[in-house]
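Quick heads-up: structures coming right below.
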Structure I
Amino acid sequence: MKKLITHLIASSNLIAALLSGLFLFLCFPKFGSGVLSWVALIPLFYALRDAKPWEGFKTGFLAGLVAHIGIFYWISYVVVQYGHLPVYMGIMAMLLLAAYLSLYTACFAMGVVFLRKKGGALFLSAPLLWTILEFARSHLFTGFPWENLAYSQYLYENIIQIADLTGIYGISFAIVMVNAVLYNLWSLRFRKRYLLTEIAIAFAVIAAIYGYGHFRTAEIRESVRKKSSVEVALVQGNIDQNIKWNDRYQLQTLNIYRSLSLRSIPAEGGMIIWPETAAPFYFEGANPLRAVVVDVARASGRWLLFGSPSYDEGGGKIYYMNSAYMLRPDGTVAGRYDKVHLVPYGEYVPLRKVFPFIGKLVVGVGDFRPGTGFNPIEYDGRRIGVLICYEAIFPESARDYKQKNADLLVNITNDAWFGKSSAPFQHLSMTVFRAVENRLYLVRAANTGISAIIDPTGKILSQTGLFERTVLKGEVKYIDEKTFYAAYGDLFVYLCGIVLIPYYFILQRRRKNAGRNS
């Protein structure tokens, strides 16, 4: 009978961990809803109720593995389709990434169990641990903050406004706190007077976030209303990745962009924007294709921003960069930005000797060299902060531009790699927060979609569908709105660390005192 009960408990814990993993996956687009994030961790907390720290680690790892396989299943498609790896190796590459990211969930679960055994309150220890570990994941080994928990809320404008104070981590903190309080309410594991206090605190936090969001949204929109607008044309060429770098299709590709651009010329003073590597050749070289691009700026009489690979020569070596160029209406080059935050195993190959079987996903060029910094490009008396591809998922990238007085953020990307998977939707969801954190308009030009125009409150004003050949035209405005986050960065995370350390020692001392008195 004892064995049967033990088996049933173990089975229920396993099911609970799997359920939490499933819920965490379904928090994000395109398959899920951000509402689920507010209850996604409740099954995991249930599975940890009587666990030891090592058991908690294994349970958290399982929940994280399920979640990350669901979120990153598309990695297998990318490395098989474009990295030309066998299917089994594509699956293995995805599982390795999911396993690595699951270590953070495992450490979170182990930490929750450890602090609980010290007498810690779940509603405080859980959000503190999650926030610190999420920040660590976003920075260790070049960082990979893809779909951190806060990004699940990208459609809920009153919730996400607090990002201009705390960044995304304040939102993640609040979500985990609510999960913890709801679990305690459901399980009634604590005395009623403590539970009522927790409910009151969680309610106050959410009310403050929602109230701030309502107030701040109205304030920012009033500021936007007073400004004059500039028109942009985001050209979505929908070029097949399989032919993008084929010499025979380069002119055809440029003619597609030229035709779309000249049919949708923005108003006077406006800007035409092409996606990442829309010009599939080295623009600064002696190449006849260069004239086609220059002619678009001259024929339209508008500024033209586009992506193209570039190179520099020095010391007998050639260095390649993933770059963005700005052309004036007369066709001359106004500026160039070289991508700083490169994609590991996509644009450069770290640990090549350790993992020689993982090739580059880029075609036709060598490893890229990172740019020297997030330096805005001049545009008609304004400053444009260009984020190439997945640079838009890093808050510090856009924040650096804001500190250098950028007036507009532009994300150019080529999400053709992802096919019709959930990745393009996930990529867009993270980009929204860069607009909120810095209170700037953000426009996004993607080769196969999703192209979008996002206002400083994070509202997606308009967007294209996937795999459409089209032009998205719309208006942007320049506002000079200072934000706490742009000025001080992730101070909220550091405060969480400052609280967690003494909290642990307080629990430790309290436990020792209880032991002496017993």
Structure II
Amino acid sequence: MSQKKTTVTKELSSLALQWLAASGIKTNTAYTKEAITTHPDYPAMTALTDFLESGGMEYDAVQADASYIQEFNYPLLAHIKQPGNEYLHLVNNVSAWDKEKSITKNWSGIALYGVNGATWHNVENHAAEKLAQKNKYTAAAFVIAGLVVFIVSIFIYTNTILNIFGLFSLAGLAISIAALGTELGYQSKLVKQVCSTVGNGGCEKVLGSKFAKGFAGVTPADASVLYFAAQFVLYLVGCFYNPILSGIIIIALAGIAVAGWSVYTQAVKLKEWCALCLCIVAVLVGQIIIAFIQFDAGNFAAYEPYLFFAIATTLLTIVYLPIKQLIKTNIKNKQELASFKKWKTDASLFMAQWEKEPACDNTIWENDLIIGHVDALIRITVACNPYCGPCAKAHVELDKLVEKYPDKVSVQVRLLCNPKNEEDSKTVAIKAILQQAANLSSNSDLKNMLSDWFEWMNYERWNLKWKENNEIDVANVLSKHELWNTETGITHTPTIFVNGRKLPGRYDIKNIEKMLPQLEDAFVVVK
């Protein structure tokens, strides 16, 4: 069996989420989609395999024939190739091959599956998941707060029919916010389940249609949010000042036209149904029924409810529209950032810039400060000042990179010093570091020693653990570090080099990690 790269045409991130979930691995939906779709090779299978490697997941991507299907780990992704169409298909178990004859018939022989006990962990995914949880808790807090306020209102003003009207207002507001989120591109699992009840993609198609564009920047979803929000506010105020309640009941009769227009547009104009829109129609119909039950022609003459409703709607609009504009701007910035990330993770663009950068001598010295495997394909050389804050931060990132890819990446440390001034704090620190390095027998000890220094950057504290050894003469090595920095033209620290050339200015260590699988192939060609 042999590994092979291939291109797929069906949406890759959704399938990856299904496969990983079936494998017992949970990843954040938004992060997974962004990481895969912004890969420079997307929709090639390498977009998925690089994503798996970013979380340290062990997998096999193989090309075989049907005689091997019993040996594969399940669930797996099988590459299906048909005339004019190729895609990945989730195969949950070995018996599925016999049940799905069309899949078996068109299988190209390429399969992707995780090794037994494979796991996936990624810092950025963890951060995205924490943010998603925070957003869920925030949304839940708003819902609970709304329900609490409504329950309190029942005790303040006991009128079952009008209390139900207020509950409809709160429900309409919640559904309208969900519709607004769909319009803006956000959808929770619950909303997706609701929308899927009347067809695939109906909510997005209706809320993204020309009939949902609105007027003067106010869309039907905006109008719905503002209407139900103002209505619920007036319901709460009306619990203390009852004449307002009779007025908002009259205003609810306007829902007849809105509900009729919504159903007509979906059924006749678009021939698509939006479950969220139908839920709003249902709320409007419920309020209309209550309005007819409570109808009193004498309430038409009262001006106070209309005035309060107009004031509430105006104030809410003044607050709401700028907030929505900020959200839309944030979404646009995220989309542009995603495009930028795709550019930043394209190894071919990186290599084109890298080849133009100044070179450095990355020859390995005796007792050199090398973290990781000395024969690693990618050697990162970093010029550091031992008392430099940015150097300390860079060292943390480099440590993580070597820990994650110990056989692929090594870090070579060059220290900025002045051997002629033995009293200089940098010289004292570097001399002690070099003496310790000469005395250490393992690479892990060297890594820990340097990590401790850059974590503390305190000579006294560091020396308590590592103890200086003045018996070892490192004068020659100190001079080599000074000469290297001078000849290389180091003007600031940290200055980072990758395989003997300066890291291009638009890139950082995290970019190297994201490009690592591609850079391996690129540097093999360079060598």
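None of the figures in this text is laboratory data; all of them are computed from the coordinates on show. Because the structure is a prediction, the values reported are computed rather than measured. Cβ atoms are built from the backbone, for glycine too; each structure is taken alone.
Data for the structure
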| read-out | value |
| --- | --- |
| Origin of the value 13.9, where mean count of other Cβ atoms within 10 Å over residues 116-123 was derived from one of I, II | II |
| Comparison of I, II by Rg/Rh (Cα atoms, Kirkwood Rh) - largest value held by | II |
| Comparison of I, II by relative contact order in percent (Cα under 8 Å, 6 or more apart) - largest value held by | I |
| Source structure (of I, II) for mean count of other Cβ atoms within 10 Å over residues 284-291, computed value 18.9 | II |
| Winner on distance in nm of label points 7 Å out along Cα→Cβ at positions 252 and 428 once structures I, II are ranked, highest first | II |
| At a computed -18500 (helix-only ellipticity at 222 nm (-39500 (n - 2.57) for each DSSP H run of 4 or more, over all residues; to 500)), which of I, II | II |
| Comparison of I, II by FRET efficiency 1/(1 + (r/R0)^6) of positions 172 and 460 (r between Cβ atoms, R0 = 25 Å, to 0.05) - largest value held by | I |
| Top of I, II by distance in nm of label points 7 Å out along Cα→Cβ at positions 20 and 268, largest first | I |
| Structure responsible for 3.6, with distance in nm of label points 7 Å out along Cα→Cβ at positions 12 and 180 calculated and labels I, II on offer | II |
